[in-house]
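The data blocks that follow each hold one structure.
Any read-out appearing in this document is the output of simple, stated calculations on the displayed coordinates, not a laboratory observation. Every value quoted in this text rests on a predicted model; they were computed, and no experiment measured them. Cβ atoms are built from the backbone, for glycine too; each structure is taken alone.
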Structure P
Amino acid sequence: MTETQSGGEDLIDALAQVAFATMAVLSAAASDRDLSLTQFRAIAILRDRTLRMSELAQFLGLEKSTLSGLVVRAEKRGLLQRVPDDADGRASRVTISPAGERLAVQVRAAVAAALAPLIDGLDAASQAQLQTLLNRMIGHAGQRVA
């Protein structure tokens, strides 16, 4: 094995460890608020936008029928709302409710506090560089994330 391959494997291992640590924090933050991770993702996605049901389904990687159930449950809790789509009377859009916004702020604060130990050892320049690199990785992969 070459040094580059070993270094690449070390990088993959480090990315996986960070991903596992991050997922554990996100899962706990959602669970503490009686949300599934998918419901939490939907609320996070809708923090700054309103989407058609089909668009939200695509973001979440869900079938429309599965998304419909998720949205109905979130509506019953007062976290999301469906509104008519002005451009297409047959379609509806999903938006976050004021209660959903408050919950999103709470969860974001809890996640930030729980993830802080992962980045506290980095100075401001290193944090900025890490953010740039992560954004570049996500953009390069063409992934659509919240």
Structure Q
Amino acid sequence: MSIETRLQELGITLPQAAAPVASYVPVVIHNGLAFVSGQVSILDGERINGRLGEDMSLEDGIKAARGCGLMILAQLKAALGSLDRVERVVKLGGFVNSTPDFTDQPKVVNGASDLMLEVFGEAGKHARAAVGVPALPLGVAVEVDAVVAIKGD
């Protein structure tokens, strides 16, 4: 089954791939890997700002991370032409805007990780980091980057 068909089955519509906000490119392809720059928490076209442990619930943080995952998929589709070229999600790096006493960063970043499993199945299983930081660009709640093995490169 194609990934496009899988997305339709899941009721997932990918957003438009966001333009960079600074001096970088969204995706670099090198030696069979796609390196996706950090994607910030945007869901349904709205940036999700906030700080876990201060003014955001865990559930809202998980939704924010899922938004990052959707944008990762959108960036990959724009760079590769088709998500069917994804061989394996190798690694996600998650950054959670959180207070010093907030310790559920791994649960927050599950929003992106679980999306990769839903979309790619076994090929969506990946290594991961989930860290808390005192601030993120534009005041967003979550940022996630990715390394993805690709076919046909």
Report summary line: With helix-only ellipticity at 222 nm (-39500 (n - 2.57) for each DSSP H run of 4 or more, over all residues; to 500) computed for every candidate in P, Q, -10000 is reproduced by structure Q
**Report entry** Among P, Q, which structure scores highest (criterion: percent of Cα pairs over 15 Å apart, for residues 34-81 alone)
**Finding:** Q
Report summary line: Ranked by mean count of other Cβ atoms within 10 Å over residues 106-113, the structure on top of P, Q with the greatest value is Q
Query - Which entry (P, Q) yields the derived value 0.8 for distance in nm of label points 7 Å out along Cα→Cβ at positions 18 and 74 - result: Q
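With relative contact order in percent (Cα under 8 Å, 6 or more apart) computed per structure, which member of P, Q shows the largest figure?
Q
For which of P, Q does Cα extents along the principal axes in Å, for residues 10-89 alone, calculated from the coordinates, equal 41, 34, 20?
Derived from Q, not from the others.
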Query raised in the report: Comparing structures P, Q by Rg/Rh (Cα atoms, Kirkwood Rh), which one has the largest value?
Result: P
